[in-house]
Structure formats: structure tokens, C-alpha cells
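Multiple structures follow.
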Structure P
Amino acid sequence: MIQPQIIRQFQNLETPFYFYDLDLLRHTLKMVEQESKKYGFHVHYAVKANANDIVLNTIFDFGFGADCVSGNEISKVAELGVSGSKIAFAGVGKTDKEITTALQNDIFSFNCESLPELEVIDQIAGRLGKTARVAIRINPNVDPKTHEYITTGLNENKFGVNHWDFDRLSKLLKRLDHIKLTGIHFHIGSQITDIKVFKELSLKVNTISEWFENQGLKLQHINMGGGLGIDYENPENNQFSDFAGYFKAFHTHLKLKAHQELHVELGRSIVGQCGHLITRVLYVKEGMSTKFLITDAGMTELIRPMLYRAKHKISSLSSTESAEVYDVVGPICESTDVFAKGIELPKSKRGDLLAIHSAGAYGEVMASAYNLRDLVKTYHSDQFQE
């Protein structure tokens, strides 16, 4: 997956670090652009997946919008040249400061997640002499068939408005003077690889959309969120998500009216496969029945395996010897600081380089300085001469 001539240049670099394959990222972006333009759909990149400057600049060079979940993300993408008319702002706990930032940037849409939030946005917009464009995030009660920690569209969770609040919502929207309803928003979870889920979501959205229209609440856009997954187990053979199937599912099953736009918010599927965490073996430790590869990267650099029990493919960049079975563990003083247990890798020694793949999403952006460790460095493919 990483070119041998680039791997040779890794040898003298201090580890751990993230390496981003910008050629792969650009290829992915071209596919997203091609498949979304078939139907005239609008794509917002979910900044929370990866906020590395080089990655963001590469994405926004394609003209995509931004899906933000904090005021700082809004400010960041605005500084990079993204127009407010392409920025959507989600999140269940928007602060007054963040709402003000969004209003000052005249964003495309607040994705509102509760009735109290609508009232607060209305009040702040009134003080600023502005009108806030909003989309109501709704729980369609669709099972995304993914990990319980990243499921967000079922009835009983902190996200979105539920159907039993619709009557109150309708009355509230009609009396708020500084709110303009422009759409409805959905996001049912992450790492969804079964395209049939998006068909089920579309059918639910058709019914919900019709309810709004019947209330005299005209919708200019429908935002179907993101959630499209990647292949963590076999990334070298499946570098790209099923973008064609994803967009076709909405085109086929979602009943858009002539005046309506469809928006989506893709994150992981755009950046997940272009990122690799490069780490060095510090020690090979032999236990009673387990061999441990102790690496200089840990949960401070990539927390997904520890937080979600996520699995990432790991490969050796140094050894081609016959395989042995290892637990790959980090240096942090936490028993959960484990990347993988019982995996086969070529026989390894101190100083060998390992690559933890499919780490472009929710990797660097979730890194920390716990134990006062240095924040992880980054490199990208354009920096290396082939």
C-alpha cells in the first residue's frame, strides 16, 4: 500500500508519525465527485474525521462543503476559504459562542438537535439582527447495523428530535421570528457497510418529509448525513468505499421534490484509507505464552482500538521473515493500550517499522498528550521524492 521507495525514506524519521497518501486521497475525492455529480447531490466533508491542514486543503480544492461540529471547526474551514454557504453545523451541545460564530459566518445550515436549541439560536440570532437557517435533525429509528458506540439514529439516544415531539416542533417553528426552516437532517451512525441500510433510511425519510410538507413547512434540502464505512480488514484490496452504491441508493429510493436538494456528509470514507500510523518496535518481550511487540505508538496516537475495540490491519515495513504470533501493544501505562492481540506478523526485532493502516479517520484528530507525550507528527506523500 505504501510505495517501497517511500518506506526506505521512513527509516531515518523519528517515530511515531502519521503518513498520508495524497494520491490515494485525490483518487477517492475524484470518485466522490463523479458519483455525486451524476445526481446533482451536494457533499460536505465531515471535518471531525481528520482536520490535518494538508488533508483539508486537498479536500476543499475539489469544492466540497464542510460539516462542522464545533465553532473552531467553522473558523478553521472559513480560514481555508470554504464559503459559509457550504458549511453545515451539527452537534447536540452548541454553545452560545459557537452559535454566534456560525451566525457571523452566515452558514448554510444549523443542524438542530432539540427544541431548546432552536429557542436559543432564535434568541442569539435576534440579538445579532440575523436569521438562522436551520435543518431539524430527526431520529428515524433505523438500525445502522454497526457498533453500539457509533449508533446515533435510534429513538433512545442524545441525538436529534423524535417523532413524538413533532407537534410541539411544528408550533415552535411557526412562532420563532429569527429561524428559517430550510431542511431536515439525518445521521444514523458510522462505519455502515450495508448499502441496504441507506435504502431503509430513504424510505423512512420519505414519510417524514411528507409530514413537514403537509404542515406547510417547506423543505429546501434534505441532508442524509454520512456513515459510509471502509474495509478495515482488507484495505489493500478495498481502498475505496462503495460510493456508487451509496449515492444510487438515495437516487433510487428517496423521493425528492423538484425544488429540493440532497446533501450528504462524508468523513471516514473519504480519508480513512489514505492514512497510516507508522511506529517502531521498541522491545520484543516474551511472556509465558505470548510474544509482545512493544511499540513507540500507543493510545495517545490512535485510540480507536482501545475506545471502540476497533481492528486495524498491521503490517511490517522492515521484515520479510516467517510469521510469528504477537500481541502489538503501546507504551502507555494503561492495560487497554493494545493495538491487536494474537496476530501474525513477520518475525520482528527492535527497530523494525510497523504500519497501522486505515488510520486516516479518527486517528490524528483524536490524538492526545496524555503522559505529557509529544503530539504525533505527520508527513504526506508529496514530501517524498520517488
Structure Q
Amino acid sequence: MNGVIVIGAGQAAASFCAKFRALEHRTPLTIYGDEPEIPYQRPPLSKKYATGDMVRSQLYLRPETWYSDQNIKLKTSVKVTGIDRAKRVVHLSDGTTAQWSKLMIATGSKVRELPQSVTNNLSGLHYIRTLEDANQFGGVLKPGCRIVIVGGGYIGLEAAAVCAQKGMKVTLVEAGLRILQRVACRETSEWFKRLHSEEGVDIKEGVGLSHFEGRGGKLTRAVLNDQSVIDAEVAVVGIGILPNTELAEECGLAVENGIVVNGVCQTNDLDIYAAGDCAVTDYKGILTRLESVPNAIDQATVAGTHAATGAAPNYVAKPWFWSDQFDVKLQIAGLNRGYTSIVTRAGKTSRSIAHFYYHGETLLAIDAMNAPSVYMIGKRLLEAGKTILPEHAADVEFNLKSLM
């Protein structure tokens, strides 16, 4: 019997397998992952794991014995190098092939890398995407060490916070006019810039990295586009991620900034599914790729249900995200795409606030900083297709729970 093959060994892969096996017990199920690790969670890599506050075993999504108990073959350190849709086989890095009846592509994403002309192949430069990346990063978190962070998105800011808390001298460089420019309103950007400044992080906006320089193959400084120089022994680059779609493109699947899937996460080949960071689906009439753990879980669960039973309710995107920086938990509900105004709701402390994104009087999204109850109410209302009047959002005396 040809089985189900899962390409990738991350959150979407593990969630797909759990759902499929809960509904279908006989069909062979195999995961191929190109890393030597069993499926693990990535968000803690640059935070609790790198700082030593979380051990390796706590990263694993399931214990290794779970896979054998569920009759799931877990093949680590094996890369799928090609998909043959006509013969229904995948080609593997060890030179063998494997037959499939259904295929799940859960290849996730990869970091955007700087060109060699910028990095000059110097040691001391870090990207944080894999467990091995985090192990190397954790080894340089030393008090007094000078570090430059390239990129003022959430990944860069999270790394800056970790380094500052470890007593490092941190400079963050953002080529855009402000940090978080692509993902958040000016009010949220300014709030986080103030937070980081209070914690000793030097943020430089509106100036990009020209190149790194070093001695003896080791990083010593970053040269910026305005010719200013930042002395640093370590650098972290967080300039975004790209979906891993090469396998899909090479075998002729539809790809538009991600593998295009329908409501049950099938590609244009109905025996092939995709989910997680590598997949793009409809959200309010626009093809959208959501880079989040909840999205990976929800999509993979729908795909696993459909692959096992032939039927599943259509996936409905419920965008929500989070970020931990210093003593602040940022929680985001909805997508702020197309907003026309911002309404601020003051918090109980200087490190608590919420920003509401509106198009007219329609609520689109919320950024809630240390405001969990505001976030949860807003999230539930957004998922129910309801709104909060702007005047109610701004009025701290108004009980938002009354809208539930």
C-alpha cells in the first residue's frame, strides 16, 4: 500500500500527522525532515532556549516514542530533493525514492540572507531559524559583548531584548524609516522604540547596513550606508523569511509567494496538500501567507482531516500572533491591512497599552501590549465578524466585555 508522505518536520508536519493518525490507523505515514532533530517548536529558539531557560527536550512537539507508538516513520537528516507527480514518488537525498498516495508539503520557510559582498564570510554572524542556529547564538550571549542587530522587525527586536537582558551592548539597525514599519502602525513602532531605549538598546532608523568588516576572518564592525561605523564582535541578521516553495515550483504546483491551496489545503494537484509558512490561502478575498504557529496548526489539522476522510470543513484563517520583549507580551489579533485610523486605549501602567486598527468604523486588528483581556475580547469579536466602536475602544471606563 502506498502511504502518505510528509515533507518537512516542523509544527505543520507534526499537527498533520497527529490529526491524520487519529482518524486513519492503517495507511503508512512517513515524515522526512532534513534536520537531525525530531519535530520541534521554533518560537523559543531565540528567546528561552538560547538563554538557557528552556532545555532541548522542552522544544520537542512530541516525545520521540510517540511517533513509533502511532506507527509513524520518522526519517531525520533526509532531504526530499524532488517530487514526481506522474509516478507518485519523491526523490531523496540518499539516492532512493519513496512511493506516495497522498503528499503533504510542510517545508516551512527559510531566512533571508545577506549577500557575500556584505558579510565577507566573517565569523560572528548569526541567523536564527534552526536548533543549531540557536545553539551557536546562545554561545555568544556574554555580558559586555558588543552586538549589532540588522533588522527592526519582531525577530530583530526579540533578539535585541534577549541580548540586552544578558548585559550585552546592543545596537539595532533598521533601514526603513522606523522599526516595525511593514507590520505595525507608527504608534506601536514608537512605543517599542521607547521600550528598547529604556532598556539600553540603541536603535538606528532610516540607515541600512553597507557591509561587515573584520580581522583574521572575525567580525569587528558594521559599516552603515551613511559611512558610520558600529564596533561589534557579534551580529544577528533578522530581515525576514521566505517560503520554501522550490519543490512545489519544480513539480508544477501553483505558487504565488507560497504554495496556493484551497479551503481544505489541497494544491492544484488534489493529492498534494500544503500548510504552514510555505502555503498561501484566501483571506478576505486576497491570497495571504500567515507566518504563525496557530496558522500552521489550524491548516495542518484541516489538511490531515481531509487526507484521512476525504472531507473537512474549509479552513478559515484567524490571524493572531505574539512577541515577547523584556517584560512585555505583545499579542496581535487580526490583520491591519488597509487600515485608515488608529485608536489608542491606555493601559494601567506605562508598559500596558492597546492600539486598535480601523477602516472607517470597522475594526481590523489589535496590538495589545501587556493587555491580555483587551486582546482576548478583541480577538473573539474579530473572529465573530463584530466590531468595537472607536469611541468605546478609546474609553478605558467602557467595559469591553459588555460587547461579548
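What follows draws every value from the coordinates through simple rules; no lab data is involved. From a predicted model like this one, the values you see are computed outputs, not experimental measurements. Cβ atoms are built from the backbone, for glycine too; each structure is taken alone.
Say we calculate distance in nm of label points 7 Å out along Cα→Cβ at positions 209 and 297 for every structure; which of P, Q gives the highest result?
P
Given a value of 6.3 for distance in nm of label points 7 Å out along Cα→Cβ at positions 97 and 361, point me to the structure among P, Q it was derived from.
Corresponding structure: Q.
One of P, Q was used to compute distance in nm of label points 7 Å out along Cα→Cβ at positions 73 and 113, and the answer was 1.0. Which one was it?
Structure P accounts for this read-out.
Determine which structure produced the value 0.65 for FRET efficiency 1/(1 + (r/R0)^6) of positions 25 and 305 (r between Cβ atoms, R0 = 25 Å, to 0.05), calculated from the coordinates; the candidates are P, Q.
P
When relative contact order in percent (Cα under 8 Å, 6 or more apart) is computed for each of P, Q, which one produces 20?
P
For volume of the Cα convex hull per residue in Å³, which of the structures P, Q scores highest?
Q
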